[in-house]
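Each structure below appears as structure tokens.
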Structure P
Amino acid sequence: MNDAIKHNTITGNILTPGGWINGALNFGDKVEGIDGAACDPHANGDDYILPGFIDLHVHGGGGKDVMEGGDAVHRIAAIHARHGTTSLLATTMTAPPEDIDVALSAIGAAVRARGRNEARVLGAHLEGPYINSGKLGAQPNYARAATLEEVKRLETLAPLKVITVAPEIAGHLGLVRELADEGVRVQIGHTLGSYDDGVAALEHGASGFTHLFNAMSGLHHREPGMVGAALAHAQFAELIPDLLHVHPGAIKTALRAIPRLYCVSDSTAATGMPDGEYMLGRHTVHKCMGGVRLPDGTLAGSTLTLDQALRNLVGLGLDLADASARVSTHAADYLGLPDRGRIAPGTWSDFVVLDRDLKLKAVYIEGERCDLNDA
């Protein structure tokens with residue numbers, strides 16, 4: 001245990017794997033114990049204590065973009081910590097090889113050394129370049145086919161926890177199997193693939209879908225597309241619940257169909273910043289009225305943070321415990337992390353304290369209380 005972490009106690013309505021407990025949460029860097037009784041959290045006026053948020057798709061924040069390298073990842077991790085994200089995957093863009101190397105080298109350094117008031121960087125989400133050039137979305141046009149040799153080289157720079165792949169590209173199905181066998185979560189995304197391509201990818205070991213509905217072939221009753229493959233077969237998929245990327249009705253459809261649908265921000269450098277121009281990889285994007293777009297109007301990531309994602313889900317009618325799982329527990333389970341995304345003895349002391357309006361009051365990361373004004 002870090003000697004700097006003091007033993008602390010906070011009280012409120014604590015969401016545990018077994019349900020709500022009204023009482024005291026005792027912790028150092030790990031949870032030590034929970035004292036109290038089962039409760040209905042809506043029957044009292046106490047704060048809510050939830051597992052810290054886990055964001056597996058983060059491009060930027062605070063004016064910084066992951067692709068910049070250097071200390072950008074630290075700035076990004078600090079901005080998202082202020083909004084309750086206690087761990088994240090720094091996410092790359094499709095780019096020339098040298099740009100990806102710069103970004104991953106910086107991500108690797110951030111994984112090894114978390115700064116004060118920063119979310120824990122768990123590794124990288126390699127969103128490009130192994131995507132279909134016909135379905136770039138907001139990705140720059142540097143798409144190319146993947147090779148296992150290249151992926152292994154990139155793995156020496158930073159832990160690659162998630163890789164987005166278009167499975168219809170020649171050679172990619174075999175690669176999906178090889179990566180899955182090595183424990184990488186392979187996601188289907190930025191794809192023109194058919195329903196059958198999606199099913200084949202899942203059979204080869206793909207385990208999720210990148211920003212479901214966005215940048216993939218859509219659902220039609222005679223051509224169900226990649227969206228149809230996800231709705232019919234996926235256990236996990238990520239979705240951006242900013243209410244711009246996906247209509248509330250489509251979100252509700254996905255919630256009924258995919259058991260462990262989880263939410264991501266897909267946040268950009270514009271997150272937490274005023275309207276204006278920002279960089280997203282090699283693209284210049286414009287933030288206006290809460291959205292981020294390319295000059296042609298294409299959505300280009302978001303300004304979402306996961307505390308707002310939680311409120312959006314509750315606004316759509318989800319129970320608070322279910323909404324919490326979709327910004328925390330399911331993402332932890334997807335990465336195979338039983339010690340994050342839940343509050344139980346022995347787990348990391350990653351949690352958020354929310355008032356009755358679901359506004360953030362405190363954030364704890366591995367037992368340290370974050371200064372919400374320091375970022």
Structure Q
Amino acid sequence: MLFPPDLLLPGPTPIPESVQRAMMTPMSDHRGSIFEPVRVRVLEKLQQIFHVGADGAVAVLPSSGTGMLEAVCQNFLSPGDRALAVTTGMFGQRYYEAAVSMGITVDRLDLPWGRAFDVAQVLAKITENSYRAVLVTHNETSTGVTNPVERLATALSGADDAPLLIVDSISGVPSIPLFMDQPGIDVIIAASQKGFMCPPGLGLIAAGPRALKGLLKDRPGRYYFDLTPYFNGHFPYTPAVSLWYGLDAALDLLLTEGETARFARHHLLGAMARRFGEVAGWTPLAQAGYESATITSLKAPAGVTPQAIRQSARDRGLQIAGGLGPWAETAIRLGHVGAVTPQMLFASLGILAHQVSNPGEVLSEVFNVWHQF
């Protein structure tokens with residue numbers, strides 16, 4: 001499962017060797033007897049990962065994460081429906097834009113970059129208007145903030161007229177806890193290239209009974225992203241066969257590790273990355289108490305550009321991400337998600353430590369976090 005410490009991106013992420021090997025499986029008929037067991041296994045394992053009950057469904061589409069944002073808007077919202085988009089960064093903004101492009105009337109609740117949404121603010125907006133759905137980002141990839149989706153879901157649960165809660169967890173699940181059996185959550189979307197330890201190209205979706213009941217049967221402007229056949233376990237179009245083989249192997253790794261160990265590992269990785277930034281003078285930018293376990297955004301020290309930090313890292317064989325939007329000229333992002341281990345992260349932070357004035361102190365502090373966890 002170990003890979004050289006050369007990739008600390010929010011996605012794509014390192015791919016375990018067993019997943020690489022699985023994707024080399026010879027091609028077969030995706031509707032034939034050879035591939036059918038793979039289809040069944042993958043959907044059953046995804047039901048376990050998402051905690052989907054017998055009254056829910058999962059689906060896998062050949063799509064990027066952004067495609068899944070569009071898909072949920074096309075399948076659960078009609079043109080003219082009203083939705084609330086809660087935006088806490090660039091990908092919340094993208095979610096909003098996808099909904100608007102589908103003809104949906106979208107109100108926005110905008111939060112400053114680096115801040116999580118406040119549940120009370122969201123509830124106040126909902127009481128002011130009648131919404132078909134609330135569109136929220138669980139883990140904001142652009143900022144490294146994990147929003148309190150579970151608390152919002154709890155507050156919405158139990159009301160017959162509550163809007164659908166449709167959650168983008170593309171950089172969250174399966175590395176950060178969020179489950180379909182949490183009351184109040186109706187839809188969760190994810191993608192293959194982050195915590196699922198596969199290449200880009202698969203969009204994943206889990207839906208609960210309320211969402212399935214409201215699944216649109218005939219929506220104008222939709223064809224490829226009609227989820228009905230997918231939720232029925234069919235392939236309306238050619239699937240990404242090799243990626244399915246890889247996902248099958250990756251899900252085995254995730255289930256073997258177990259969710260308790262997986263969540264703890266990512267929690268540790270986030271703590272190590274933040275401690276590096278604190279001691280190195282690269283300030284963590286996420287709101288305290290809402291820091292992501294999969295992505296850490298750090299403000300570059302005065303006089304040092306993110307571009308210079310990234311170039312120096314590249315020269316030593318390490319790939320990290322730059323800031324986005326208003327943080328493009330001031331921040332870097334460290335992705336520690338998927339197959340990343342504490343050993344891999346420590347080695348990668350050792351590469352970054354070449355750029356600080358106190359590398360010994362920085363790495364000693366990171367080591368202490370690791371071994372006192």
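Just a few scattered comments:
- Which of P, Q leads on Rg/Rh (Cα atoms, Kirkwood Rh), for residues 103-142 alone, largest value: P
- Entry that produces 2.3 once distance in nm of label points 7 Å out along Cα→Cβ at positions 215 and 327 is calculated, selected from P, Q: P
- Answer label among P, Q for the case where helix-only ellipticity at 222 nm (-39500 (n - 2.57) for each DSSP H run of 4 or more, over all residues; to 500), calculated from the coordinates, equals -12000: Q
- When Rg/Rh (Cα atoms, Kirkwood Rh), for residues 71-110 alone is computed for each of P, Q, the largest belongs to: P
- Between structures P, Q, the calculation of FRET efficiency 1/(1 + (r/R0)^6) of positions 199 and 271 (r between Cβ atoms, R0 = 35 Å, to 0.05) yields its largest number for Q.
FYI, it's all coordinate maths here, none of it is from the lab. Keep in mind that what you see is a predicted model, and the values were worked out from it rather than measured. Cβ atoms are built from the backbone, for glycine too; each structure is taken alone.
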